[in-house]
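What follows is a set of structures for review.
We did not get these values from a lab; they are worked out from the coordinates using the rules stated. Computed from a predicted structure; not experimentally measured. Cβ atoms are built from the backbone, for glycine too; each structure is taken alone.
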Structure I
Amino acid sequence: MLKFNTLILICWFLLLSPPALADVVEHRLENGLTVLVLPDPRAPVVTNQIWYDVGSRHEHSGITGISHMLEHMMFRGSAAYPPGEFTRIIARLGGNQNAFTGQDFTAYFQVLGSAHWETAMAMEAERMHALRLAEEQFQPERDVVVEERRLTRDDRPSALLHEQFMAAAFLNSPYGHGVIGWMTDIENYALEDVQAWYDAWYAPNNAVVVVVGDVDPDAVIEAARRHYGPIPARPLPEVKPRTEVPQRGERRVVLQVPAELPHLMMGWKVPSIPTLLASGAPPDDAYALMVAAGVLGSGRSSRLDRELVRGQELALGAGAGYGGYSRLETLFTLSATPSSQSDIETLEQALLDQSQRLIKIPVDEAELQRVQAQVIASEVFRQDSLNARAFELGMLETIGLGWRVGEEYAERIRAVTAEDVQRVAGTYLIPETRTVAILDPLPMPGANGSTSPNRQGPQHEPSDH
């Protein structure tokens, strides 16, 4: 039975909840641009987003990270707006903006008062087709990305471990390289590389516009037709299949760099919702894996925290993860930092024991319902943010699932049974597809050349840009 206070909290929230995804208005322009509008009049605020179906999975060796590099260059000026003017206009209107690149997409967004959303849309349409890429802008921005790579990867042991872990887990899948790219590729980008990437992928028939907030859908669609409609569609590059070769045995990576604490990561090859659907299978396994990750790693009541961190005190921190919406085959991961009373070997065995327990013993009904309630409640509360709602719409549409899949989430999670969790654990959490990465810290030089003392606290996996 669900905890009473959890039910009360969910019910209270639903009374004040934002409009359902069913209220989304969808329109397709003649040039192939998809427009999604979700009106939400609770506050005079609008988020304007544009998503491009291009990310690090489209890249090949030699230009890894080029999608992220182009994201930086999109702020360096267009035909109508000199460098920095886009940002100055948004700030002058009292808004804020940002962008992000992922494995499967690149997106740009602005949050403004409801009187100004069309200004942002017009500027996004401008740089979709009229970006100005100049050498004098490119060289300094490439230096910025080199420094970003150094700060977020090379100087962060946990980030380096994650990068090595992914490279070992995936041999020919593009998920084997990070979104920011390898340093040698970044240092050798040419302006022509960025121009070619822009010309290939930044087209209306490869984009999704999402507008959420205090807007009239008809006005948004008319504005999209006015600003984006004249931009012609273009043939898109053929995306060759880069299906990961079958893994036939455990892979191990040991990273030795100066660090304060050791760290452990392990992951198993698992399908995602898109890969299951592409194979003709239902997406049930993906939702069961989401619940399995929740059982192991969703908060203080999860097994890893309750038993390994606070119970046996083997770990300073531990977690579980699963990217169920990835376009390609992905990983189910466990990670942990050993406590001073433990070591990597003991902790690794403890994590494996927890994965085996999922296989051997069905989750009891009370724990299953608690985890399902937590997973669903987390999603419900997250949807109170305009950006989060727009993000879900844009992400689902861009990865090819369609935004309506978001309406199925709660029902799908509630439908997962203890037998489903046990089945997917037994199917996928097997030695043959496991990759293990260990951070074996070297002494950290202090100001006087001595080793720095360990800082008590877990290291977390990095998130790409």
Structure II
Amino acid sequence: MTDLNRNELQTAGPRNAGDQRGAFWLEVKALSKLAAPLAATQVAQMLILATDTLMLGHLSKEALAAATLGNNVFIMAWLVGLGPASAVPAMIAHIIGARADDRAGVRSVVRMGLWAVALLSAPLLLVLAFTRDILILLGQDPTLADGASLFMSTLMWGLPFSIAYQVLRNFSTAVNKPMMPLIVAALAVAFNALGDYVLIFGHFGFPRLELFGSGLASALSNVFSCLAMLAFVLLEPRLKQYRVLHRWARPHWAHLREIFTLGMPIGLTMMFEVALFVAAAFVMGLFGADALAAHQIAITVPSITFMVPLGIGMAATVRVGLAKGAGDDVEARRAGFAALAMATAFMAVTSALLLLFPRFIAGLWLPDLPENTPVLALAVSFLMVAAGFQLADGLQVTASLSLRGLKDARAPMLIAAASYWLCGFPICLWLGFTLGLQGFGIWLGLAFGLMVAAAALVWRFNTLSKQASSEKMAPQIHHQEE
């Protein structure tokens, strides 16, 4: 494995200035090899949520709206735990980039990542237990809040397993084994779909559990994902040598501290973005069940397309981190910009598809019946806005994760806070309420926040990586002149 990672870094391309284009395309090739299974894994994970909403939409629009509220509370708690888990690949990449055979260092990072999951799970589960009270406090319809609480009563128990899966998956990715997480995620999609079909509607002799059953199916799929990923890590020959559970109770305080100091800003960065969309869902609830159901249909689609640039960005974290750990700032910059180019190309295609087929896409979630006509019309209008912000969405996540490879977490956190909450959310409220555009205005505000974030994060990566690579190149140029 160690030779593979060293060789992967070296194949990123020539270092001389005369072959920059060739170096760039070699980096695109290396990124693609890592990003493809990562993006597919992200899409597969998103399909679990899409399956839930699709089946609940065929149960009733009220069930879909209630699950939307419950999922939004769950996602906010999940992101708190995901922050420390997301620090794992950057830390491992830096360790391997500096010394490729440091198995003990990699092992301690994974072990402390799992410690972080254990430390955070109890308080997060306690928060989820008060889902109904949280929703009532936010002014949501009591009937929908009751449904969301019923949904959460089973869904919440999958939270620790979902976050632990992310730690193990990030470890596997960082040491260049991205395929097994994809296989596990694909199996989890099938597991969840079968669970939804059986438990929501009561097929094959099982009771009809509706919202309760949907939450249970998702929780069980998270348990399955975690245990399957753990078995792979412990049994696969190349990963087995790391012995990630060896001396499980032994702390490594420096790594645990770094997981939280790096991971919590990462988690807050994601929370600032996702919280904007969660807040939008809660505001939609004030406009009624039709608006909320349409919002859930429309947000699911860009959430799926977003998974591809997210996968590209995750690959960039590793590629940028490997180069940075090896002291190659020029290659770190190249890796980030190659990722940005790939994300832009993909999101241009998805933008065109959303513009061309919004009605067909919306119709996948709700039957085209007279009572669903208002929901489908709203969903189509929201999807048109989603088409407009695809490029911005892809650029902001890829730039943010490229910065993560440089271990730059604080600045992206501040950029996210300003972009989404000082720019995006006020525009949402102004357009939605002051100008009376309601849900359409909320979506325009979301688009504005994403555009501001994309511009600021790309600027940050360009500035930071340019400064580092210029400092790296200056002594070489001076030496050549002498």
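Brief remarks follow.
- helix-only ellipticity at 222 nm (-39500 (n - 2.57) for each DSSP H run of 4 or more, over all residues; to 500) from the coordinates reads -12000; which among I, II: I
- Structures I, II were compared on mean count of other Cβ atoms within 10 Å over residues 89-96, and the highest value belongs to II.
- Structure from which 23.2, 66 was derived, Rg and Dmax of the Cα atoms in Å, options I, II: I
- Taking distance in nm of label points 7 Å out along Cα→Cβ at positions 41 and 145 as the criterion, the top-ranked structure out of I, II is I, with the highest value.
- When mean count of other Cβ atoms within 10 Å over residues 97-104 is computed for each of I, II, the one that comes out at 15.9 is II.
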